[in-house]
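Take a look at the structures listed below.
Derivation of every value follows stated rules applied to the coordinates shown; laboratory data play no part. Keep in mind that this is a model prediction, so the values were computed, not measured.
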Structure I
Amino acid sequence: MVKNPALLSAAPALPAGFNNVVLPWYSERQKLPAHSVQDLAGREEIAHSLGINVYCPRQTVEDYEQFICQEASLLEELLPNQRITHTLWLRGDSVRQFSPEAITALIYRLNKQFPLDDSADTVRGIELRPSALTDERLALLSGLGFNRINLIVDASIASDDRSLSKLDMAFAHLANFGQIGVECRILFSSDSHPAFLSRLLRDLIQSGCDLIHLAQTDDRKPQTLAQRSTGANLLFQTLTELSDQNWLALGNDRFIPKHHKLHEASQREALQLSPWGFQQERQQQWLGLGIEAMGRLHNTYYRTDATAKNYIEAINNRSLPPKTIFRQPPGCTLAFAALQHLLSQHRVNSKDFQNLAEATGLLDTPWLVKTGNDYYLTSEGIKNLYAIHILLFTLSSKREL
């Protein structure tokens, strides 16, 4: 046994987000200076359609859309084959970064470089806060082909009686643009009031939101045990309340209604938890463009490390900005695959998992139950997915699995 699961279960639970339970497995990290970034693309052809993430920092960068397009051209030259773009997202503070003219020029030029697939499930999305949803902006986005909004709601400091009027106004504007689907990322902390969180969840469901992501803003900072316990209780509360609404959990911090396409996909295959949520394997190739961008090519994640000054300097020199790459070391394939199954499907084949479950002591916990040929997570197991990750990760670090 690697650790005593009882000790882990006594600690407050954490959301099973990408940074908490997936990124630690990519422990082989390497800094790539600008002159060697071409090594990232490799010679192997990209077998699946591409996704593109454009990252927008809070710091305003003049002519940022032009630098993004120049970076896209540099990456395009490195790719061994051109692929159709299945998904395009503008992430971060795009409202601060792009004027209406700039975002129009950006989308037009990117579509020339990486043509967007015209299939029904193609996504063109943008992250926005409720105050940014105006009829004028939504009309612009709709005209540019955007069909998805990730609504960022900050509930990290929220009293019981905090008003939801801004959110209701945002959905009133959205009602005029029925082709735009909405998901929501709720930023919560130990200072979030449970009653406000309950009202917020009900409001989102009634307004037609079809995916809710609960993201803890203070889980990367030092916390007292009381703060961690409060955060864990809010996570459990959300799991319970959304389950009562017949919503399903992916991992323990993302929730979807039963008719959602991700639920249908997860029945066919184990989805992969990425920095951008749960995705099918064919959607796992991503170009990250911009300052602090994150992307994934082949089985390697990368992050642009440049400051605004260094980013501009590199692009002006016709070089890609320096990056950090993240790779999985050999020997953790089986344990990591089991974790991804448990995250997306809440079950794993007993034949593949038996030895791991015995070696970690998971069979001695109330977190798993065997039904037929599979181990299923119990409600306590779903809550404790972060602890299960710790057990599997610790074991895989000690021996090849």
Structure II
Amino acid sequence: MAKHTQPTQINTVKKIFFGTYFRILCPVVIVLLIHLFASPAYFALTPGYNRCAECCNMQEKINRRDHLLQTVSDKYPGHTHMAKTEFRLTPPLLAKILFIKSKPGMYALQVAFGLMFFYLLTGLALKITGSKLLAFLFALSFGFLYPGSTFVNEMFGFFDAFAFFFLLVAMLDIPIILTALALLLAFFTDERAVISSGLIIFWWQYLQMQKTGKNFFTPSPGAWAWAAAITVYALLRWMLVVKFGFKNQLAGTGLGELVYTLQYAGLAGWQVFEGFWLLIVPALYYLYRNRQFALIAIFVGINLVLFTTALLVDDMSRSIAYMFPSIIIALYIVAKNFGAGLNFRLLLPAVVLICFICPAYNIGGKGLYPYSPVYLRAIKKIVTHTE
């Protein structure tokens, strides 16, 4: 009797999960798993907590909702993180629009954006692979990387999660005015999104080439949306500098950071994609096999610029995370060449396994910080009676 019951229960779970509400259940499950395997430090949300006023002051970023057009760089030394938030207006703008005044409220918004991120990512992967299982495995693997887990476990107020969300939105098949708006909001979340948007252009150019047969260098609607967004962004930054006294802060970045960052370059090079290297390498191979050498040069070149940028600042994990659109591009290229055959169905489970097994580290602040799963924290507390 038990032998017949177990397969029936498994089939019931599969039927429920991969049924009508798959797109809703998938992000919920992934966010819960992130809580389990890369659990946040909730103490960071307490009113009295502040790592240091100049490092990353989440409450001050939220309070900026009341004075969006006032410069903040004069309050902090130029080399500090807070001074570099001068033009990062999207998070406080969201706080103002949604009447958020507290750190728990902003964190709740970040998690909500995470649920929407994985909802959209699952839908995009489903569209590419044509398989709910493969779409789930792809999105789940993302949850083990910084661009996915940051929606849940980043509690200090860096807010890269919002940039990742808007960059993903810019990759969707939506009206170009919304694509431009999404890019603009990403740019005003973090300047690294501007470089990352080069991958968004590559995405739209490659899609157009595949679907219409047009030359890769023929501007696509997505490219025009980018051009509009970057133009508006440049004009608004100029206006903020000229009219409101904003300052472009570059102190604390540059070749001087290499003394610290080069020692972690190898780890960062692996961690940027982890198991997704199993997609990146075949994607480059297929471009090579199709003699699309210019596309290889552009794709690799944009990623090298992003990686080099990461070496010139001390928060490497945050910086390399902006390379995540490469993973979606690679999925599309590999799916078009592999199809939904046996090889492709074996590839994504291997990606999940590698991303799950590999330890996760946050490289930043001139240190290496491992993420500790909640069950290991519990065991440590029981055994040593400490946190």
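Below are the figures for this structure:
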quantity	calculated
Test item: helix-only ellipticity at 222 nm (-39500 (n - 2.57) for each DSSP H run of 4 or more, over all residues; to 500) calculated as -11500, pick one of I, II	I
Origin of the derived value 22.2 (mean projected area of the Cα convex hull in nm²; candidates I, II)	II
Computed 21, 18, 6 for semi-axes √(5λ) of the Cα gyration tensor in Å, for residues 116-179 alone - originating structure among I, II	II
Read-out relative contact order in percent (Cα under 8 Å, 6 or more apart), computed value 24, structure in I, II	I
Read-out Cα extents along the principal axes in Å, for residues 132-267 alone, computed value 46, 41, 27, structure in I, II	II
